[in-house]
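Rule-based calculations on the coordinates, nothing more; no lab input. This structure is a prediction, so every number in the text was calculated from the model and none was measured. Cβ atoms are built from the backbone, for glycine too; each structure is taken alone.
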Structure P
């Protein structure tokens, strides 16, 4: 956690950019690089859908979300993917369960952020 879920990308491309992707995302989101998860979704399109990047993470200030997307968009555009749709799926620690227990302490978030998240 957080999860970066790609749809419509080639696996080889994601493997090549994985080191810079995780490094830049962890810096922008202020999370340890080791907890960033990257996945490629293999789906069957029923209708035409755009290439996309879904970001599952705990909420941040709007400016932080904007910064993360700007950084990811610039990175993907640099590698020939300027048409990607990027969106967040925001999670609340109290509704995120690990080993059957709700996540109560997110050590890499400040306590004030966690309190704000609990209000969601």
Structure Q
């Protein structure tokens, strides 16, 4: 997925907000260079998904959350107890990105999903 034009970052983050695998695309400049702030973002997203899952029984299973920002779109997709985090350029078709993410998550090996 990182080889796709417009994809900035792809990672699997555990339910405690720690990155398990993934990273930045080779051809992008990091928007946030402070590692501590990145860790805080991951923990915040993990907490957010956990809180949102409280409504799964009444509203149905949550399939993802999209944050539209001026410089990037951030997509979080639950994956078991963990989640996939994708950052894309704002002009990328968000539905195509989500479809790509689900396709990669359905692969048998998560590392293969990170590089395809």
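Where is distance in nm of label points 7 Å out along Cα→Cβ at positions 28 and 100 largest, in which of P, Q? Numbers along the way, then the final one.
On the way: P: 3.8; Q: 0.9.
When distance in nm of label points 7 Å out along Cα→Cβ at positions 28 and 100 is calculated for P, Q, structure P comes out on top.
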Item to complete: Output the label of whichever structure in P, Q has the greatest value of mean count of other Cβ atoms within 10 Å over residues 44-51.
Response: Q
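Between structures P, Q, where is relative contact order in percent (Cα under 8 Å, 6 or more apart) highest?
Comparing P, Q, the top value of relative contact order in percent (Cα under 8 Å, 6 or more apart) belongs to Q.
Hey, helix-only ellipticity at 222 nm (-39500 (n - 2.57) for each DSSP H run of 4 or more, over all residues; to 500) derived from one of P, Q reads -12000; which structure?
Working through the options, I get structure P.
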